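Each structure below appears as structure tokens.
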Structure 1
Amino acid sequence: MRIGIGYSNTSNSFESGKFVAQTAKKDIDSPDFFIAFCNSALNAENFFKGIKEIAGPVPVIGGSAVGIITGDNLSYEGHSAGALALQGENLSVQIHSTGDIDKNLYNAGKKLAERFSPTDDSRLLFLLYDSICQAATPATPPIMNASPQLLAGIEDHLKHSVPVLGAGTLGDFDFKPTMQFCGNYAASRQALGLMMSGDFNVYHAIMHGCTPLDGQYLTITKKKGPFIYEINGMPVCEMIDEVYGSTEWRKQTPVNFLTIGLNKGNKFADFAEENYVNRLIAGALPDGKGICMFEADLDEGTQVQFMLRDTMQMIESVKLNTKKIFNQIEADHRKPCLGIYIDCAGRASIQSHTATEEAACVQQIFNEKNTPLFGFYSGVEIAPFQGSSRGLDWTGVLIILAEK
């Protein structure tokens, strides 16, 4: 594989697109595709036009992202943008998309999956979709498109024939509407996929970083869609008031520090982060009668725990899992060619209130390994977890492509 990466932080959207594409393509004869992202400070449509000015007929996927991560850059401020160009021998690429995902997520996933034709050497379906169903307002938290329904539609058709990894796109910390790049056009409310086939392997790891608040299991007793109203028969907002010691958390979107965790392992065993799916709280409802979740997959009767975002655990998880995946590639006698890091925007230091950017730990290890890195800050991260691909919150998902 031949890899090129470009980064820019300039305010002219069209010129930014041209620059990152030119930089990424500089040492590549004929890219098979581009992956590109920009934050909402740029006009995404003009940015896309700038990329296509250089890419020509070569497809471009990507869209909105809070920020960009490369081996040399890590930024979610200003006019952050980046692009990856990839060219591979004996590489086969399929790119398809579908729109209006907010109308029926399951049908959108099924419709998208039906457009792909997996083969025996299909290695990866890289999925991107619009995270925003209804943008946040000064008075209301955002409502997100729920990944479980979209993934169910995809996997019911593909039948786990290829791993699905990717992200729900987000352009800023204010949950404004987003844009997706779908090969040869840019639009909102899209789901798109890149299926890669060829003689390479895909490795992935999930970086966690939450620990139980007190270990107590609680039961969701009243909810509707993405809204949870009661836990253990008590108003959930009042329960969280007690955790924080005030109502100040109700002004936060998303809520800092506290998440809701679902333990997929043995509930009575010692804590193991790899067994947990954690769900961000998008915010409190204006009337104070409930909370809005990033995902709508926690049903009535589900046992959950309040979880704290543990910054030390987050950093340790990143270091451990990044090194572990490189060790596995070396043990398999393969060469790492490219890393793609999908990082929850909530893990950025400005949101997690850390002195260190956890993505900088990934950067450092990739630079030590002389391996190209391209990443972005997302709303939802997608990776296989206990047998099927799931939407994850407050995680980092690392993907490494490796050849013989």
Structure 2
Amino acid sequence: MMQRTDRGRVLISGASIAGPALAYWLHRYGYRTVVVERAPALRTGGQNVDVRGAGREVARRMGVEDDIRAATTGEVGTRFVGPRGRTVAEFPAGTSDSGGATAELEVLRGDLARLLVDRTTGVTEYRYGDRITGIDQDDDGVTVSFETAPDERLDLVVAADGIGSSTRRLVFGDEPEIRSLGLETTYGTIPRTAADDDWWRWYNAPGGRSITLRPDAHGTIRAAMSIVTDRKRERAGSERRDLDAQRRRLHALFADAGWEARRVLEGFDRSDDLYSESIGQVHAPRWSDGRVALVGDAAYCASPVSGMGTSLSLTGAYVLAGELAAHVDHRDALRGYERIMRPYVAQAQQLPPGTPRVANPKSRLGIAAFGAAVRVASTPLIGRLGDRFSTPPADAIDLPDYAHLEVDGPGTLDA
């Protein structure tokens, strides 16, 4: 380890995955960190996320891989089912760092966020119930305004507050393109029954509708209802629709869907963590402006259907912090961050042709064709095709080693 003087203060917006992960690495390199989160407390809800490939290697370097394994959902694989619950095709969970539609390390977003926050509590200041409302930067630093707290002077600001990042908008405006994938999904937690198992079950209904049920580590089921939409008319990101109105809408859309639709609708009527989003990706021509940078979904959301969101967040946080520590000039560091991450992000965002519509057919004929395709892809004879169908590009990066830059005390952000 190296002994250094104080490197400076970094403000991070967002306390989900990328934000606390970045705080963790920055502290190891001698920075002081503050995380501001608009929610009144840590958001512990959310659905299953995968920790794969490079993301898993980052978790290993953080020393949290075993903690993630201890918190896994127990999901044993992905099973496509018909109207009566009969299995059409199944893909067992991966047994490698990156294989399978279900990763070996499958954890709830909220459980992973809590794990990362716990690892940084005491060395990172967390402020809940506030948000950034203004950013004024110059050559020497950034003056930040908040909704409730007084203005502060910092050395760097990093937006890690998701696909709809309000912090990003303050500096980059509408420059990043948020591309809708034409799919709206509503998520919620419902009670588990004796008939449930530990498979991720996926059911398709006519009209571009799908229902999925996934196990968690808390004795409940994480359910999702998705429907294909007109991508030209929607903006990707979280939907702020009134929850009662969304429940009524779901009843109108899924009442005749079959399988477990009635159960999920009744569960959603009582769910206290219901939320909807229009699935999309963020394509930003640049991830920094002066002393403001983007990381995670705020910079390069690949969408939940990519299976790469969490791995991109963990990897991006690791590389951004490491490059800042490796360079005297923050501008060189931010250029290095983009140079290393761009090819990885580009591959992660390159979804299979027709995604997500191919997995959400509109007609009964299309559902039958999709079922036949996944049935063939799941057979041992076509094993390689099955792997290509179910495994995201999780290893497409050569991670730098920044261990020699770690310090044994707070360490100066040289401009």
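Any read-out appearing in this document is the output of simple, stated calculations on the displayed coordinates, not a laboratory observation. From a predicted model like this one, the values you see are computed outputs, not experimental measurements. Cβ atoms are built from the backbone, for glycine too; each structure is taken alone.
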*Comparing distance in nm of label points 7 Å out along Cα→Cβ at positions 22 and 310 across 1, 2, which is largest?*
1
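Please state which of the structures 1, 2 yields 18.3 when mean projected area of the Cα convex hull in nm² is computed from it.
Traced to structure 1.
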_Taking distance in nm of label points 7 Å out along Cα→Cβ at positions 46 and 334 as the criterion, which structure among 1, 2 has the greatest value?_
1
*The value -7000 for helix-only ellipticity at 222 nm (-39500 (n - 2.57) for each DSSP H run of 4 or more, over all residues; to 500) was derived from one model only; which of 1, 2 is it?*
1
*1, 2: which one has distance in nm of label points 7 Å out along Cα→Cβ at positions 246 and 286, as calculated, at 2.4?*
1
*Comparing structures 1, 2 by distance in nm of label points 7 Å out along Cα→Cβ at positions 62 and 110, which one has the largest value?*
1
